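Q: Below you'll find the structures, each written out as structure tokens.
Values quoted throughout were computed directly from the atomic coordinates according to the rules given, and no laboratory measurement underlies them. Since we're looking at a predicted model, the values are computed, not measured. Cβ atoms are built from the backbone, for glycine too; each structure is taken alone.
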Structure 1
Amino acid sequence: MMAKKVTDVYQSPLIGRYCSDGMKKLFSDDVKFSNWRKLWTVLAKAEKDAGLEITDRQINELNEHISDINYDIADAREKIVRHDVMAHVYAYGVQCTNAAGIIHLGATSCFVTDNTDILKLNEGINIIKSEIVGVIKLLSDFSLKWKDTPTLGFTHYQPAALTTVGKRASLWLYNFMESLSDLEYVQSTLKMLGCRGATGSQDTFMELFDGNEEKANEIDSYIAKSFGFESVYPVSGQTYPRIVDSRVLNCLSTVLIAAYKMANDIRLLQHDGEMAEPFVKSQIGSSAMAYKRNPMLCERVCSLARYGQNEISNAIETANVQWLERTLDDSANRRLSLPETFLSTDAVLLLCAKIVDGLTVFDKVIEKHLKEELPFMITERIIMKGVKAGGNRQDLHERIRVHSQAAKERIVRYGESNDLVSRIANDPTFKMSVLDIDELMDPTTLVGLCPQQVESYIEKCVKPVLKKYSNYLSSINTNAVTV
């Protein structure tokens, strides 16, 4: 039976409209509180192995109730004690009557909250990486397909020297590759907080183990390795260093930059009629202008990317103002900024995969625009050929300048065709016919090494990454977004 849609309270559009099921689940209460219980269970095992009087029966009882969280008990208790961690300690103890007395032994709240956040950051990065790899694969295929197709290049959004459609896409591809590299590095530096106590001194464990430093450190090592990490942060206050959040979210910002740049370029090209994002036959572009075909997916990418990038400032400011060993003004902020940045990045990448997979190139329009501008593009070639025929370079340059400005004036002021070729052919200074000039206007000879650059970059840089993450490629889903 389909769940009833909630309509009488606010719900984040990121959850209701945009994000993947995997990312929504990662930041769910079930994942959060089951991780708390896993941490309490691992702590108990570590303490038992280190010599505290904790029984197998107690450990087994904790294991049995990791997932069946009694939210009603926890919620009722939190209304009384006004402390979410202690409410869940109590609720867990209600289910684990034999183990109730050893739950959370020696720990502070940050033992469960911060270690859980590290687990979520790590898994969130895994989800984002898989989505980036999908976009990289689609963009590399697109770049190779269109690597030879000449198109006008633009600087300052003014026609410039030629490039190719595939070469332009390789610039988008490069940005996503760099964002993946940033994520890989920062993920490799993630560590667990471990169990450090109220100020990071481990004093409670020194007390529990009668001053035995080795056993106190073994607790941290056991916790880290139980969750797939090699170590804990070598020094910390009560929390893990908040600069970690800033580093992770800054990496997400590079993903959003890559997406924004690509989507914005496609919006410009769709305006020019050279390219278009996916559009279904029944889609309505405008409630008033029925003919319109708006780049709504690319606009949504830019919109969500802008939101996600602004969230990153929260991590920076929070890291700035963490007083001494701990202050709590980070808590409410991080409950919003961490998941919201991951969710918005996830949504953006789903859109990017959809867009690239269905991207249409209108090569005939591109050819038309090329023909309109090519005479200007070959003026340097005309000068060089004129010099070879005995002309003076400075005289030819001046004549080209005069003719070019006159041709441009004819185009922009009167809306007429580009007559630069005929102007030059009729100027005896150049000693060139229309046919001579036409020979210089093959656009495939004006793209330099664009095709080779695309091939080389994908072969040397992109393919090794795709091979490394080949297990991700089967999970590319371009249908996760409805147009």
Structure 2
Amino acid sequence: MDNTVYQNPLNTRYASREMQENFGDEKRFRLWRKLWIALAESEMELGLPITQVQIDEMKAHADDIDYARAEQYEKKFRHDVMAHVHAFGDAAPSAASIIHLGATSCFVDCNSELIIMRDGLEILLKKLVNVMDKLKAFAMKYRDLPTLGFTHLQPAQLTTVGKRATLWLQDLMLDYENLQNLLAHFRLRGVKGTTGTQASFLDLFDGDAEKVKELERRVVKKMGYDRVYGVTGQTYPRKFDYNVLCVLSQIAQSAYKFSNDVRILQNMKEVEEPFEKSQIGSSAMAYKRNPMRCERMGSLARYMLSLPTNSAVTASTQWFERTLDDSANRRIVNAQAFLTVDAVLNIYMNVTDGLVVYEKVIARHIAAELPFMATENIMMECVKAGGNRQELHERIRELSMQAAANVKAEGKENNLLDLIRADDAFRAVRDRLDEILDARKFIGRAPQQVEEFIAQEIDPILQKHASLLGEKGEVNV
């Protein structure tokens, strides 16, 4: 690595090799050659004067790209596609005259970009369902472990650790559905010509429109696809980029929410992300166990959240059939969006694979708050034993205020139960308080909700993608 110049940390620190290669020049330029071969071969099949010898020579040199020669041509022509047309022609001289016949640059540029993004979505799909699988296991393991629920970041009714995990899981399920929708409606630009009218191909086939349509069908099929945009300008609709980045942003939003929740829980010492033996939490404070992974997840997710706006501006400012002010921007934004979410999901997999739950700390926090939450239950049990509801309500309000003052003003433990035990108004339940305050009685249907949600919503997804499961999230630095 050249340490004298800026290196993109998405490549050097965060994103997987798999995603880096997906957006690498090697894949892009090989796709260009594959598209040129598919075009020439289809034109030959439909009667244009192209020979099998030319096609065979193109195929023989599909992968041996002379990058130095292509760079020389680009400096001369100031045009990346024409640089590679000439470099390919030098490698396959018999075919030099028919490479790119009838096509515009966006034939290779747009179709290859769409294929790369489609492949990128498949990589993210694999990682997304693996995160879901790990969260499912966590949710099921802790489906009936009571914990404090929070609204407004204030203690509320109890939930369970597993039920909270289903909230994270449901966010990812919604992201999965949106990602699947993108894949289901995916299409190539096709063979449309300079402004999308197919005029150049109509000329090549002497006005035979059916051959032009068949040409597009054949090229797309040779590339492994069967759908194209019905109409285009010079490019595929840039709104598609925006749609893709919105789905990527939604995945980042889900991960961001999870990472914040875990950071708060780690502050409370209830749940902790993985922490390795030799890991240093702070350069100054040796005792610290900072939630580095979740902080990084949130940091990267925040960057992703900013990117769809960029694509929205690009889609909005494409004049008529197209302008080139999208090109340099998209080279950066689209690839970095995928690399960013790839990195986020790598960390998400890693964290969910090693979450640590401290059950005794959770129980202690419940014990500090549950007496306040259980006052209604205590009061109702006393009413059943013949007490006056209004008098009991007033008395329990007074005792609750005393206990709250003991906690807040004196910094002491919650002594509400001791106050209730000592008060004759509650003598009917004095010996049953531990039973009444059993935390499992305050979690409602949380365990059943976890089981039902996973069985009905999550398991079908995981079963559909069973062949993708088993991935591990690597955190390299």
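Q: Supply the structure label, taken from 1, 2, corresponding to distance in nm of label points 7 Å out along Cα→Cβ at positions 180 and 404 with the calculated value 4.0.
A: Only one of 1, 2 returns 4.0 for distance in nm of label points 7 Å out along Cα→Cβ at positions 180 and 404, namely 1.
Q: Could you figure out which one of 1, 2 the value 0.65 for FRET efficiency 1/(1 + (r/R0)^6) of positions 60 and 196 (r between Cβ atoms, R0 = 30 Å, to 0.05) was computed from?
A: Label of the source structure: 1.
Q: One of 1, 2 was used to compute Cα extents along the principal axes in Å, for residues 300-411 alone, and the result was 80, 38, 26. Which label is that?
A: Derived from the structure labelled 1.
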